[in-house]
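What follows draws every value from the coordinates through simple rules; no lab data is involved. All of these numbers come straight from a predicted model, not from anything done at the bench.
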Structure I
Amino acid sequence: LNMQKRKKNLSKQIILIPSDLPWNWTADYYNQTINILARNNIVIVALMSEMTSLKEIILQRKCPVIFQKKSHNIFFYKPIYIIPLRRFHIVEKTNKLFNLIMLWIIFILFFLKYKHDRSWVWIFSSELVNIAKLFKGTGRIIFDCVDYHYQDTGITKRNKKICKSQLSNLLTISHYVFVNSKTLYSLYHPIRKDIVLVPQGCFIPNTHKHNEHHVLNIIKPIIGYQGGINNRLDYSLLYSIARSHQELLFVLWGPVQDEKLFHKNKLILFNKLKQLHNIIIGQSNTKDEIYSVVGQFNVAIIPYDINYEFNKYCYPMKLFEYFYMGKPVISTPIKELKRFTRFVKIGLTPEEWKKYIRQLLSKPWPNKYKIEQKKLAVENSWEHKINTITSFITSDSDFKL
């Protein structure tokens with residue numbers, strides 16, 4: 001498809017974006033997409049994971065707010081458990097149904113009030129397929145697939161079957177399906193033939209702002225990771241490498257997951273890793289500051305535990321953040337990253353990682369690589385991704401119906 005000819009974008013539309021993640025989640029593809037779409041459209045964000053009960057509201061002595069204006073063109077819908085005893089499945093199901101109906105009514109009222117010619121439901125997660133089913137007759141369904149949607153190894157066969165069914169249903173009933181990686185395209189194309197491959201999505205920083213911060217002031221070479229510090233990381237791999245290279249500083253920069261959410265073995269290894277003297281764990285308040293920290297890495301790393309299928313088939317947004325700052329990268333065997341052979345070293349064992357670290361620190365990273373990396377990052381910006389999607393939709397002959 002020649003995207004250069006597709007210049008018209010969505011504007012003056014009502015767009016519902018249901019979210020199964022908190023608003024301030026580490027992976028901010030929700031926020032970035034919402035903020036860009038809200039420049040020219042009204043966006044209703046349904047925070048389905050932030051459902052509270054009437055009991056919790058009463059204890060907090062706060063007036064329940066189901067619907068509120070967040071900022072210009074962005075509105076939040078926050079579900080409430082009306083019926084108590086939600087530990088019972090039937091009660092949980094009834095509460096969710098009630099909130100879906102409430103959301104549907106609000107969506108219709110907005111559509112009637114602003115009298116737009118078309119409404120949209122923009123979905124990222126197959127777990128929200130019931131919303132797509134409910135709204136299919138009301139708005140056009142866009143499945144913006146950014147992750148591998150089959151569950152990880154270790155869950156029950158029944159849950160795997162449910163997950164597979166949810167994904168298959170959403171791929172089938174959506175009017176448009178977009179994926180951000182060749183890996184996802186090859187996995188899901190057999191189910192849906194007209195899937196469209198789009199850029200990945202990367203935050204491009206304010207150049208002046210990210211140069212103003214100097215968070216780290218270390219003489220040692222820095223081997224750095226930026227992103228959520230959670231169950232996705234291979235702490236055994238990190239511990240082995242960091243313990244063997246006391247002459248290097250290992251920086252893990254990002255929000256640390258609540259300990260209650262860590263798997264038991266992961267938490268033990270993480271606490272063991274923190275005891276090493278050449279480990280620094282920190283966090284930034286802004287995206288621009290994150291780039292300032294990444295800019296100080298000598299080698300950037302993606303140490304994902306590929307025992308999880310979710311990791312094996314993912315496409316980390318941090319890759320292009322590293323690329324934008326012109327950093328060599330070492331990663332565990334993530335399928336999508338194997339095509340970036342000049343910029344990403346792939347290693348599974350501690351020995352392979354140690355070898356690549358020595359190689360990359362032994363000589364300067366070529367300027368021509370830095371230029372190519374930054375170009376790739378810009379080509380995969382959030383603006384480019386969203387514009388590609390909306391331009392494709394508005395160029396579709398069905399859009400004019």
Structure II
Amino acid sequence: YPRLLFTVVGFAYFLSTDVSLSMGLAPYLYAYFNGWCMGRGIRLGANFFALENIERNLYGGAYLGMGVAMLYTGRRYYTSVCRRCFGLKDRDNPEASAVWGARIALLASTAFIAQLVGVGIDWQLATLYTFLFLLISVVLSRVVAETGAFFIHCYFYPCALLVSFLGAQAFDPKTMATMFFITMILMIDPREIFMPFAIHAFALMDRTKVRLGRPAAAGLVAVVIGLGVAAAATLYWQYNEGATSVGDGWSLNVMRWPFDNGAKLHQRLESLGRIGAGAAEVGNTPTGFARFTQAIPHRAGMVAFFSAMGLVLLFTFCRMRFAKFPLHPVIFVLLGSYQSRYLGFSFLIGWLIKRWVVKYGGAHLYAKLKPLMIGIIAGEMMGGVITMLIGAIYYFVTKEPPKRFVILGA
């Protein structure tokens with residue numbers, strides 16, 4: 001149902017019109033598409049780690065499409081950075097921070113692949129998993145920095161996408177459960193991973209012409225301190241006070257997903273004779289490159305994946321070719337996610353206000369109303385702060401937890 005969030009309305013006023021319109025329309029267009037599919041007996045969604053899931057492939061294709069568009073538009077710069085990363089000469093001269101960043105990313109990715117291999121995952125799967133992991137981080141960061149979509153969630157996971165491409169029969173329960181468990185630990189909630197926050201800060205510094213040095217060093221110190229505090233607080237509240245047992249459905253349910261889907265795969269392979277009494281006659285689960293030669297992709301998932309990827313590339317081309325193209329490809333990254341449904345109506349209101357202001361008042365009135373929109377954002381945030389302070393006082397006085405208060409659905 002429509003929610004009017006003044007913070008989102010204020011932010012939408014400062015975004016480009018194609019971005020705010022796309023973010024506002026995304027949940028409604030997806031709801032229509034989902035209803036159209038349901039009317040024809042096609043179910044799009046299931047849980048995040050489901051073995052075959054059309055909806056997750058839509059998001060996966062959109063993310064890969066955004067990644068391809070990023071590589072294409074920045075191909076010369078990225079080529080220069082890669083050449084310098086390996087010590088080759090190039091006619092361009094990218095900044096040293098980018099070159100060293102590429103080297104560190106390459107070393108870190110290699111170390112991550114080695115760790116995945118160390119826990120029993122084939123190096124081929126480990127490489128693909130790492131690529132998808134990086135794809136999610138990079139695309140999320142780009143979307144946040146470019147569009148200002150401050151509350152966004154990735155609705156697919158590398159492990160589930162690999163199952164869609166190769167088929168469940170290409171995995172044994174141990175490998176699948178291991179990949180799912182790693183995913184649950186490292187990126188079960190990608191809206192809160194570190195990279196988009198950092199890239200957003202770098203983008204703001206770049207736009208305001210602030211040098212990177214001191215803010216980056218201060219940010220690194222803050223992250224180290226934050227990790228120490230978070231680790232201690234998490235261990236205390238979860239293991240000493242049992243906080244997880246009274247959490248919301250998200251914290252209580254996700255820990256079961258790796259094992260639930262591993263059990264489903266075990267039952268499926270057992271029914272096919274790949275494990276159990278008749279396994280020796282039929283043949284074991286493939287490993288290495290045999291997984292790819294014997295792959296049985298999820299057809300509906302593949303159609304969804306490449307359709308979303310194609311639409312993202314089409315919208316990117318239209319934005320480059322036509323100056324007044326009204327929509328941004330971020331619409332396919334958001335689709336019907338919880339964040340999109342929660343914020344969509346408010347983005348539409350913000351877009352409508354900006355459109356009317358620019359149409360009837362011009363650039364002068366638009367600039368004149370900026371302080372009003374900043375005040376709207378600050379007012380709702382201040383309301384949240386006051387409510388939390390009241391809750392803290394209530395707890396210390398009565399020793400009872402206050403009523404739950406949610407800001408932006410977080």
Structure III
Amino acid sequence: MIPIVILPKGRGYSTVALYVTSGGGDEPIGKTGISHLLEHMLMATNKIMKETSKRGIKSNAGTSEAWGNYWFSTPSEHVIYCLEHLVGIAENKSFGNLSVEKNAVKQELTSLLGSHAQRVDHAIFTELFPNTGLARCSDTALHLKNLEAFTLRTLKNYYTENYPGKMFIAISLGSDVNSRTVNYINRLKKVSPPKWTISKVPRMIPTTNKIVHVQMKDTKNSECSLVFYTPPRIPADRDALDLIGLILGGGMESLLMKVLRRSMKMVYSVRCRQAVEPEGTILKVSWHCQSRNVDKCKEAVYRVLATFNPANMDGNRKVLIENISRNLNESTRSIVKSYGHQFASRGKAVSLQKRIARLEKLKSGDLRSLVKMFYNKDRSFLVHISNKKRGPTITI
């Protein structure tokens with residue numbers, strides 16, 4: 001029996017999703033990209049494409065380094081049909097057209113070859129998780145190289161060896177749900193996903209490099225991402241780190257914008273991104289600047305972090321709480337994404353209400369401590385993109 005997780009209700013259509021806690025990071029050498037192709041093959045069958053159009057059902061699938069998911073947002077009268085189809089995927093009952101789906105994946109991958117964000121992620125994973133599935137799955141060129149070698153037998157064997165026992169279904173019922181669907185759902189055996197379904201996690205390796213250069217010929221000036229990494233043994237609160245990210249780079253009055261744009265006049269914008277995953281916490285501070293100013297900008301970021309002052313904390317907290325609160329009355333698709341992704345990557349999920357309560361209790365001293373812990377200069381390096389063969393000289 002596939003575990004069934006009943007999530008809070010939402011607006012509009014109901015959403016049902018099958019999660020597979022095996023993703024790109026679990027793929028062995030020679031199989032990089034197979035999960036992505038399997039996603040297409042399992043979801044894009046002729047029958048389901050015809051039925052979703054006829055019944056007014058939205059459907060899609062996705063694959064990450066830790067999991068894959070297959071979902072339907074549907075009128076309530078078709079919830080049972082969608083559940084039965086997801087069970088069919090879980091039982092490996094049908095596959096799409098291999099040549100058609102290979103071509104679709106090829107087009108998708110080709111469009112990513114020029115993605116700067118993808119190249120930055122690949123540089124980070126290669127640096128911190130060398131020779132692992134996590135590093136390989138972020139290599140778009142390697143995906144393309146392996147694609148043609150995958151046969152239908154290869155796909156079915158990989159599915160049989162890696163998917164059974166690593167799946168669960170998440171359900172969020174919508175506002176139009178009928179009694180027949182409710183009764184059907186109530187008869188299902190509802191459990192939490194067992195923790196052993198979590199994707200295996202590679203060990204983070206501290207790097208000695210202080211700059212990783214990536215040449216991309218279409219780049220003007222320099223694109224910089226200052227990366228801070230923390231091993232998983234140090235627990236992280238993603239929402240608290242999101243709040244710090246807003247204070248650092250969340251608008252014209254943010255700390256980094258005041259220094260890098262208004263005082264130093266060296267950048268147009270600054271972005272702060274946070275990733276808190278089982279393999280560790282990775283934070284990025286990103287900006288564009290002229291190549292001669294890369295080191296000055298980097299050192300300015302370090303200075304702001306060393307003297308971090310949580311300016312406009314209350315205002316930024318209100319913005320973040322509003323973003324989270326919106327999901328409490330949001331579509332069922334948003335609810336499934338919020339909870340399902342947590343279950344798939346961590347084996348547990350924190351409710352939206354608890355996340356808001358944690359944010360409301362945070363004090364300025366808490367944020368200063370988190371900045372000191374997670375924005376540690378000794379655990380950082382710069383990913384630099386330009387059209388030149390070599391990166392700039394920076395101080396260490």
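Observations on the model:
- semi-axes √(5λ) of the Cα gyration tensor in Å, for residues 55-262 alone from the coordinates reads 31, 24, 17; which among I, II, III: II
- Relative contact order in percent (Cα under 8 Å, 6 or more apart) from the coordinates reads 25; which among I, II, III: III
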